Structure I
Amino acid sequence: MGKRIIQQARGHGSSTYRVKRKAFRYRIKYPKKLEGEGIVVKLLDSGGHSAPLAKIKSEKEVFFIPAFNKMIEGQKINFESKEIKDGNIIKLKDIPLKTQIHCIESRPGDGGIFIKSAGSSATVNKIIEENIFILMPSKKEKKFHKNCRAIIGIIAGKGRLEKPVVKAGKKYHIKKTKSKLWPRTSAVKMNAIDHPFGSGRAKNPKSKIAKRNAPPGRKVGLIRPRRTGRKKR
């Protein structure tokens, strides 16, 4: 008898896949209205985030943001000044070209959506009328409204991938904190009874496009692809 495939096991909701609430208790987002300046109350670690977090206290409320490189406790952060200083939260229209930024808003007032992982940053590339074009870490350019806000600087924790993991057990626990199963077995390496792609017999791979009304055990591979077939050059 075959076993549940990964998609089915994840839907079952066992502790292997269930997200720990404690790991994600900090919400990285700055308030819609910020006035004056804030102070870094505390730098803290979070199992659910790759970067260290900073607890910021403003005049009206307390919020959390990714800590930037060389941030210290007790440091002051400005919300209204146009000074280009690490940690300041400024509108994109007031940020000069080639400045490194992170935690960028998707639309004005949403509190920061893009660029939140350790060691990452984006660069202000060009300005065209109402729009600011940002060069993302993926080297692709993205358009933002001029009133969207961002934090100046590079997120801390850039060297987290430089140290080798060395032991498989350590990698397992790193993944477990983020509720990810590791090591992951490739579907084609399984037996035919355990997965629809199991067994590479005769080297004839099955179609990886799942039917739209397929049950959870069969809904694997390409789910509702936008297009199928070979691309014409």
Structure II
Amino acid sequence: MRHYGVIGYPLEHSLSALFFNRKFATEKIDAEFTLYPVAPDEQARIPELIARLDGLTVTAPYKETVIPYLKRLDSTAATIGAVNVIYQGIGYNTDYIGFMNSLRPLLRPWDKQALVLGTGGAAKAVSYGLQQLGITPTPVSRSPKAGMLSYADLTEKVMETHTIIVNCTPLGMLPDVDSCPAIPYERLTARHFLYDCVYNPEESLFLRKGKAQGATIRNGMEMLVGQAKAAWEIWKQ
């Protein structure tokens, strides 16, 4: 039997084990997938998990901090600067694949610029995916650096020109379902598209607030499934 898993913290929201173990059972693959919550003070466990398991996925907050534990990164993960899949000590990124495949069929002619909320590993993959789709990403952070916007910078003009808004923060994720990014929701219109990398709950507060303004919304379930399918293509080599 082969052994796979996901590392991150917390993992109460994760549906990765459900997805992979259902796949293994349906396709009669002799494998199991396990959740490995690694608290911030337990990071010393990560090298042992990388060495012991046949493959890993990585979620917040370790998509960047896992990199020093790896032999190397493939070229795309190196460009992105974040890893969500590990195989034989090598880091890969399939988040951007799941995101691109989910977003591509929903794009409208006016979708040229996007606000990317957050600056972690998921945000880096989303920004890369947007660039591959010909859309200019602008990161938004509570502590902005050069080339970023703060939430206070989201003026009427910025909101009007950036019609795609992607939440790459954990705000709104189970169990913290009553939180959401502090964007000016009153400036959203039917021309906006809100994409939430959060998939549990199915409709986050971020998405509900967007829908109330007439915006198109999509949660991160397709991104989760897409990145998982791409991860399996790497693991089964």
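Among the shown structures I, II, from which was the value 0.90 of FRET efficiency 1/(1 + (r/R0)^6) of positions 73 and 169 (r between Cβ atoms, R0 = 35 Å, to 0.05) calculated? Each step should come with its number before you reach the end.
Numbers: I: 0.60; II: 0.90.
The correct label is II.
Say we calculate mean count of other Cβ atoms within 10 Å over residues 57-64 for every structure; which of I, II gives the highest result? Provide the component values of the computation, followed by the final result.
Values: I: 14.2; II: 22.4.
Largest value of mean count of other Cβ atoms within 10 Å over residues 57-64: II.
Here distance in nm of label points 7 Å out along Cα→Cβ at positions 33 and 217 was calculated and came to 2.6; which of the structures I, II was it taken from? Please list the in-between numbers first.
Values: I: 5.7; II: 2.6.
Only structure II yields this read-out.
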**Fill in**
Value 0.7, calculated as distance in nm of label points 7 Å out along Cα→Cβ at positions 137 and 161 from one of I, II, is from structure I
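Consider the structures I, II: one of them gives 16.1 for mean count of other Cβ atoms within 10 Å over residues 17-24 as calculated from the coordinates. Say which.
Details: I: 12.1; II: 16.1.
Only structure II yields this read-out.
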**Request:** Name the one structure among I, II that semi-axes √(5λ) of the Cα gyration tensor in Å of 41, 24, 16 was derived from.
**Result:** I
**Prompt:** One of I, II was used to compute helix-only ellipticity at 222 nm (-39500 (n - 2.57) for each DSSP H run of 4 or more, over all residues; to 500), and the answer was -9000. Which one was it?
**Reply:** II
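Just so you know, all these numbers are worked out from the coordinates, no wet-lab data involved. Since this is a predicted model, take the numbers as computed values, not measurements. Cβ atoms are built from the backbone, for glycine too; each structure is taken alone.
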